[in-house]
Structure P
Amino acid sequence: MEREAISQEEYEQALTELNTVNSDIKLVRTQYEKTKIRAPFNGVIGLRNVSQGSYLTPSDPIAFLYNINPAKVDFSIPEKYSQKVQVGDQVRFTTEALDSPRVGNIYAMEPQVDSETRTLRMRATSNNSDRSLLPGQFARVELIFNTLEEALMVPSEALVPELGGHKVFISRNGVATSQNVQVGIRTDREVEVISGIQPQDTIITSGILQIRSGSNVELTLTN
């Protein structure tokens with residue numbers, strides 16, 4: 001019976017050629033996969049730094065990818081407040097581009113105080129689904145240590161500084177009365193009054209430089 005057979009030498013030569021071709025195929029596939037660029041996370045890609053058809057090396061920047069939701073806010077606080085802050089605390093912040101404050105929560109803190117600035121660095125996250133917060137923006141951060149539910153606050157322009165304390169003018173039956181007060185915490189627009197006035201008192205906020213105790217006043221109520 002006749003058989004189509006080859007010698008052992010021919011077989012080994014053909015097997016070597018097959019293995020070489022398979023190796024070449026794997027090499028081409030590997031090189032092709034290297035032409036695909038995949039980011040390690042989802043985000044928003046920035047401006048392209050290369051043109052189509054350009055030759056690239058591993059060190060060439062192609063574009064920057066930003067993960068902007070949630071937004072991360074880095075800030076520092078003086079070391080004297082380090083025992084009053086912990087992970088999970090809420091912060092409030094604003095930027096030049098925001099019309100209203102945003103809130104976030106602290107999720108990480110440095111374990112040591114910076115030896116040069118004597119501050120403690122921490123990081124908070126805030127929802128940024130509308131993409132109104134951009135990387136690199138400067139933020140003004142307010143850290144809330146505690147909340148006073150029944151604090152009596154008056155506009156800062158109503159407060160008159162004087163030797164040894166402060167005073168406000170109260171309107172009673174259309175007549176201005178000077179009242180010494182003790183103040184507490186401050187915000188950017190208001191001052192807490194600890195003692196000296198009552199919740200229903202009418203505080204005069206404008207024209208106080210021309211007012212004297214006992215002056216007749218005509219009021220325009222504001223919220």
Structure Q
Amino acid sequence: MKTKLIFVRHAEAEGNLKRIFHGWTDGDITEKGHVQAKLVAERLKDFQIDLLYSSSMKRTISTAKYISDIKNIPIIRTDKLKEINGGDWEGKNWDQLPHLWPEEYGTWENSPHKHRMPNGETMEDFQKRLIGEIDYIIGNNKGRNICIVTHGTAIRSLMCYFLHCDLDEMIKIKWYDNTSITIIEHEKDRFNILLEGDASHLGKEYSTIENQEWWDEYIKKYDNINGKREA
């Protein structure tokens with residue numbers, strides 16, 4: 001019996017716009033975020049969606065509300081789909097992090113499987129929390145199509161699980177744009193990726209990451225890492 005998971009990263013939030021770390025910091029979506037959320041809801045209008053789950057954070061709930069309205073289905077909220085708990089990183093500008101926590105920032109950038117947020121979650125514990133909730137959702141909704149609105153780091157760490165690879169492969173998983181869509185099919189304990197990080201409904205105008213300075217440098221690094229993997 002096939003179960004389909006339709007993951008949506010939340011729309012652009014205050015932390016994304018201002019480049020401030022928001023894990024459990026509960027900021028809402030921006031003006032552009034509302035446009036993005038409307039666009040992704042319109043894209044999903046003709047998708048078969050039986051259930052709609054969302055992280056309990058404001059930015060995910062605000063995004064899910066657009067999908068809920070267009071599909072006329074309720075939002076099921078869960079704390080277990082929240083973003084990683086950033087501990088002392090919460091509310092800090094991204095530019096500050098490598099200076100304040102050089103070791104931890106190094107693992108975040110280069111060895112995320114080893115990462116431990118100062119006074120927050122480890123990446124390993126974070127992934128276990130997410131996997132437990134995804135397995136619970138699948139187990140209780142076999143054969144159904146489930147939309148899940150969650151966070152960027154959450155989707156990256158879960159992709160390792162869906163690809164049946166270890167968490168140390170997370171460095172090779174690309175960051176997906178706000179309101180990107182990833183579709184996973186589950187059957188007989190196996191996951192099949194049908195769509196990965198697709199944000200074509202945004203175009204360049206409404207993209208978040210493609211209009212930020214850090215993105216071009218990140219793509220060069222990402223291509224280098226994956227080029228080495230394929231060599």
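What follows draws every value from the coordinates through simple rules; no lab data is involved. Quick caveat: nothing in here was measured; it's all calculated off a predicted structure. Cβ atoms are built from the backbone, for glycine too; each structure is taken alone.
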Item to check | Identity of the structure behind 7.8 (criterion: distance in nm of label points 7 Å out along Cα→Cβ at positions 58 and 202, calculated), options P, Q | outcome: P
Checklist entry - Which one of P, Q has FRET efficiency 1/(1 + (r/R0)^6) of positions 10 and 50 (r between Cβ atoms, R0 = 41 Å, to 0.05), as calculated from the coordinates, equal to 0.25? => result P
Checklist entry - Hey, Rg/Rh (Cα atoms, Kirkwood Rh) derived from one of P, Q reads 0.94; which structure? => result Q
Checklist entry - When distance in nm of label points 7 Å out along Cα→Cβ at positions 26 and 130 is calculated, the result is 2.2; to which of the structures P, Q does this value belong? => result Q
Checklist outcome for this item: Candidates P, Q; helix-only ellipticity at 222 nm (-39500 (n - 2.57) for each DSSP H run of 4 or more, over all residues; to 500) computed = -4500; producing structure is P
Item to check | Read-out mean count of other Cβ atoms within 10 Å over residues 114-121, computed value 17.5, structure in P, Q | outcome: Q
Checklist entry - Which of the displayed structures (P, Q) returns the greatest value of FRET efficiency 1/(1 + (r/R0)^6) of positions 106 and 186 (r between Cβ atoms, R0 = 35 Å, to 0.05) on calculation? => result P
Next on the checklist: Going by distance in nm of label points 7 Å out along Cα→Cβ at positions 18 and 74, which of structures P, Q comes out largest?
Outcome noted: P
Next on the checklist: If relative contact order in percent (Cα under 8 Å, 6 or more apart) is calculated from each of P, Q, which structure is the one that comes out at 13?
Outcome noted: P
